[in-house]
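See the structures that follow.
Where a number appears in this text, it was derived from the coordinates with a stated rule and is not lab data. Since the structure is predicted, the reported quantities are computational estimates derived from the model, not experimental observations. Cβ atoms are built from the backbone, for glycine too; each structure is taken alone.
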Structure 1
Amino acid sequence: MNTSIKPLERPAGLADRVYHQLRDNIGSHQIRPGERLQEVSLAAQLGVSRTPVREALARLESEGMIAVEGRGFVVPELTDADIEEIYQLRFLLEPAAARTAVAEISSAADLASMASAIEDAAAAEKSGDFRAFLDANSRFHNAWRALIPNRRMSKLLDQYVGHVRFLRVLTLGDASARKTALTGMKNIHAAFKKRDADAAAAAMHKHLEAAKHFLIAAIEEIDQEKEAEQRASGR
């Protein structure tokens, strides 16, 4: 036997790929609040061993995307406290991040991705295509965030991007929310185009205030639907 041959290792980054897949599924509402996540069944569905799934679940749990329940995990339902915590963080970080990103604009090319995303969002808003709007909205925010010079700030924003995508799924299904979001995107882009850091921060703050308003309304509607279902089932 040739002892110089080393055992094959599992592909590098597999746990990271599983993590991103699950985070995207939670963020896009394919895995819904209250749904249980079991290591064995997830490994079978993803066609991988349990080890990368275990690592991915532990990472998601550390970020608050899922919570331990019994021998598995569950996607927690948002509480009023969760919303307040998430938006406290967003109000602190995103206007400040936008302010620093504006200073990094060196040419019109830096704004091209933002403009393209707005065009796609406008088309989706007009046609009522929720999924297309959600995708364009995400690309818009990724575009301006790519200009952030502070790597630590950028990494911190990345850590809760799954939470934010999940919130967008809850709110952007509403036509009026999409229209308001599109206006906010245009205002942010206009401030970036003028290289006006103060205006960019203010536009971002206003955009977040509108998003929080629609989120609270969406959560209240979901709660009312659940109460109605419980009454109908006699629980």
Structure 2
Amino acid sequence: MSGNKPKRTGYADIASHYRKLIADGELAPGQEMPPMSEVCKKFKVSITTANRAYRLLKSEGLTVPKPGVGTVVAEQPGVASSASARLKRIERTGQPYGHGEKSVDHTAALRSIDDPVLVEQLGVDFRDEVVVRTRTFVRDGKRTVFAVSCIHMRALGDVPELLSTEPFGQFWQEVYKARTGKTVTKSPERRSARLAKDYELEALRIDVEPGTPVPVLVVVNTFSDDEGPIEVWEDVWAAGLWQVDTE
């Protein structure tokens, strides 16, 4: 009986590795990328595979050639992170933000919800109140992602800070888990495209004529504890960005 063969490292795996390092700031803008020979040795791949990975990063606008040096990280790489990527970044580095990144325009309020999709996702009744937190992520001065979190009211008793507009500095679920001893899990990301709403265009500073259709990528994550869904996090992505893959 033959055993399972170990998975071979492909060019996409190598590109994903360096994409994460760029997003985390471990490879900063202007910094030289590792030489091809080092990549080949590290991942045990051929020069053809390593070169293909580097070409992919270049095509995504994450790296650029620099005469006399080699390949360097682009000055303003067009990369943004989803909720999943941010969670994994904290696990890897302890940092909620990537290089040159911050969040602005934080809001927090109680709102009744009448969106049937959100009602189902969060497991509440029509027009129930939930905590709604919004913020916009900015990287190197460019607005990249408008994020909306709809949080079940049962979390508010343990984490009253949810109604504060001050950033947590970590994911609020970490505070919730520490105070309750509960486990919070994440469902697979759901991705779709739709036209941006007016307030999303304003948050992302997308200046177009009124009524102009602007397509956006929407990434949704649902987080649950042992009682059911506790947060639905929706990211609305500005056009022209590459997502850091984490799944």
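Before moving on, here are some points about what is shown:
- Label whose coordinates, when helix-only ellipticity at 222 nm (-39500 (n - 2.57) for each DSSP H run of 4 or more, over all residues; to 500) is calculated, return -8000 (choices 1, 2): 2
- Each of structures 1, 2 was scored by distance in nm of label points 7 Å out along Cα→Cβ at positions 151 and 167; the highest score is held by 1.
- Label whose coordinates, when distance in nm of label points 7 Å out along Cα→Cβ at positions 71 and 103 is calculated, return 3.2 (choices 1, 2): 2
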